[in-house]
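**Student:** Take a look at these structures.
We did not get these values from a lab; they are worked out from the coordinates using the rules stated. All figures in this text were calculated on a predicted structure; none of them were measured in a lab.
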Structure I
Amino acid sequence: MVKSINYPPKELIGSYKKNNEFLILWMLNNNESSTWSDLTTIVNKSTLSNYMNKFINKNYVKKLSVEKEGRKRKVYCISSNGKERFYELSQDKKKKKIKLSS
């Protein structure tokens, strides 16, 4: 069974000032797990590498090894600290929208 991946809305991915930290955490928060391949559809590999190293060091993300079709694959899951950071960034985005519309 192929799992369906939830991707961020196109307006977030294509925005002029996209927030890569928010996009990566959005993807991890809205999926049970994501592979490197899933994540490189929203940010380039070098940017993703830098963020994932920071996220793992800050305990925002867990890197797990799972067996799929006889092969070990690395998947990434958001941690409770990562969820807190994601919600913090989400609140900042909402505040900015409110300020812009006022």
Structure II
Amino acid sequence: MGISDSMDGTWSELPGGRIELKMTDEAMAKYQEVIAKYPDFPFSYAAMARALQLRKNPKWREHAERGVEILERTTSLSEHHGSHDEVLIQLRSMLSEKANP
């Protein structure tokens, strides 16, 4: 079982290969579990940031910033997966929005 497998059950695949994250209490518990077990896995931070942001919890920003920090390193690797670039853009966009708490 790989790191990505530990996120099973927290997302659904949409047409075109896109994913939709679940924002349930159960999914958030899983995101936190993955963060604790794999502290350098950026996708759990991104998922938790979005879930907390939707709940208007100001701690979302800490998770988004940590995700960006990790993704800035992973995207510098020549053979990284394109999803790293996409999530980095999403997190930077979240952090730049002035309307967010």
Structure III
Amino acid sequence: MPVLLVVKFKLRNGRVDEEEARTREIVPLIASQKGFISKTWAGNDLSGEFVGVYEFETRSDAEKYLASEVIARLRASDNLVGNLDCKIYDIYRKQKISSD
């Protein structure tokens, strides 16, 4: 069953465009993770808060990603304020709304 992994974090001096530039080097690492389907980045320039919403094929794949080098790098960042908030959710249904 596919799952969503939601990773929330806050950075000192963080801006959406700066965070995107910093993370470009890790995109291939993310894409190579077993079971990885997609990722959506979001952030707030005013608060320095960011979220990554990942879709994985299985809960096990998401858990392995949480133990990966990518997450270890984020946890070790001097720019991280506090801890990462990581949660895995089962996907029960996807719904697309069309304007047609």
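**Student:** Suppose you compute helix-only ellipticity at 222 nm (-39500 (n - 2.57) for each DSSP H run of 4 or more, over all residues; to 500) for every structure in I, II, III: which one lands on -18000?
**Tutor:** Details: I: -15500; II: -18000; III: -7500.
Only structure II yields this read-out.
**Student:** With relative contact order in percent (Cα under 8 Å, 6 or more apart) computed per structure, which member of I, II, III shows the largest figure?
**Tutor:** Of structures I, II, III, the maximum of relative contact order in percent (Cα under 8 Å, 6 or more apart) occurs in III.
**Student:** Sticking with this structure for a sec: If Cα extents along the principal axes in Å is calculated from each of I, II, III, which structure is the one that comes out at 35, 30, 29? All intermediate terms of the calculation are to be shown ahead of the outcome.
**Tutor:** Details: I: 55, 26, 26; II: 35, 30, 29; III: 38, 36, 23.
It traces back to II.
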